[in-house]
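Some structures to go through are shown next.
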Structure I
Amino acid sequence: MRLGFSVRVFGADIPSYDARRWPERPQLSTSLVYLRDILTYLGVHSLRMYRMHARLAPAWEGDEGAALREVEACALELEAAGALARRLGVRLSFHPYSVVVLNAVNEEQAARSRAHLATLAAILDAMGLDDEAVVVVHVGGVYDGAEEACARFIARYEALPEASRRRLVLENDDRRFSFHDVWGIHRACGVRVVFDTLHHHVLNPERIPWTEALALALSTWPQGVTPKVHVSSPRTEFRPTAAGVRVKMPTWTEHSDLVNPFEFVAFLRQTAGLRAFDVMLEAKARDLAVLKLREDVRRFAPEWVGRVE
């Protein structure tokens, strides 16, 4: 089991992408220099899974083809980054969050989503990565009703170019579309499913046991391709507001800074008989959360060390 984290690196001062704004002309080539440094850091700390920033390639408003042309121009750098990731055994992915809304009612927004997906898929292809390198998305908005929204996602997914469909995977969310919904979408169009444990605890009106839902999600991945799962602990502490007078109570959809090690060890025990999978830790401490969890497993449950290292 590879344990991973997303985007920001706290253990080293390395930007996750070229965050300059126009007219300073951010460049994919600059982002790839940062990515090389991040991969080197991952190698030093034996971290084998990383979610890249979805803005690795700059957004070119009004020119959908510009980003793809930049990917082509950086072919050699992308190939080198992919070779480094493979040599280090690092699994890479993207998760563009709200940037990609395939089921949008607005056709212009849907077109932008398709273009962004095409760019991310082209990056992964140019890096020479296999089918474990995926782009994770959510279903999107409810708009004119959940049933219609799901049907529109299915139709848009089926109309995507093969290169984009090959990379796209679908995650259950915590507000609109439960695992039951994404499982139905999978059965209709075959899209792979990424199971998010916290989202399922928060949104599961059908009361599907989480181990059953996880097993079904794993079954959507073809043999020879390791599935991935999102795991996190909910934030429990309250925080002062900016003024310092009132406090903000936690909402259970928020990710905690670290992952509760006792809950994670219980998760390992309850999934021991399932198909092997990788885990993306969604914790605010990012790489430090992975390193701390590995340390905690060694301390509190050394019998499971072999599964997570």
Structure II
Amino acid sequence: MIKSPAPLSGTARNMAAFRALESSKPARERLFFDRYSTRFLPPFQRVLVACSKLGVLRRVVELYADRRAPGARTSGIARTRLLDDWLSEEVLNGARQIVVLGAGFDCRALRLSSLDSIAVFEIDRPAMIEHKNCVLASEESARKNIKRVPVDFLEESFADRLLNAGFSSELKTLFLWEGVTNYLNARSVADVFDFVAGNAPVGSRIAFTYVHADAVAGRFPSPGLKPLLRSLRRRGEPWTFGFDPEALPNYLAAHGLALLVDLGAADYRRRYWQAPDRSVGYEFYRVARAEVAAHATS
């Protein structure tokens, strides 16, 4: 049996650090601004981010991060912007409900003005939800549209919890599932896709990330992969699930979903940066978007 990861995710903290580092850049250079991300960092990382407002020091920190995990930072930053863009697009196209699956320390519900009047459900493990509630308590006192639902995907079914929290099966919905599938198993991943197809109107969508199955097995040709896998195992957050991109369209179709787009890290980095060195490493980390085409049947 796959065990649930440590109470507070180290990966979620790393992503918060990447977002904070990007947000320390001048407005003309950054891909997004997340003023909440530093609140989830330990003191020494907060100091590094504060120092990174000076361009030279920021570049030193970036180089250090890129050497330790080639491509992880640039992939994470470009992926954040891509999902921001997709989310805003879905709202413009009529989505009236957002479900963030495995929300971690993501703060889109606060930092994206397009979500101010839209119901946002954030699902994550109880310890993560409790910590996030404490960190953001002062910011959210007047916000009634954000609901957090504690669920462990590996141990519990999230369907009843989400429906009991007020999720409406009648509203066009965007499900956002970032940085989660690679920590689950086949059953829990399938359960989520089945729920989406069976409980959201046709035309609703899910944007999700996944890791190439060859990377989970340590076979993908990418710099720094093997040390990364060792590091994840040491901190109790090993990758346990991946997809073969060629098999993904048929897999989703079997679960009532139609694949719309599937991008590797090099693809989505090129959307925002032209420099060649921005497209090195983490090519195994992919982002896809699918649409509810037909309701799943039991």
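Computing mean count of other Cβ atoms within 10 Å over residues 13-20 across structures I, II gives 15.9 for structure I. Source structure of the calculated read-out (mean count of other Cβ atoms within 10 Å over residues 45-52, 16.8) within I, II: II.
Rule-based calculations on the coordinates, nothing more; no lab input. Source: prediction; values computed, not measured. Cβ atoms are built from the backbone, for glycine too; each structure is taken alone.
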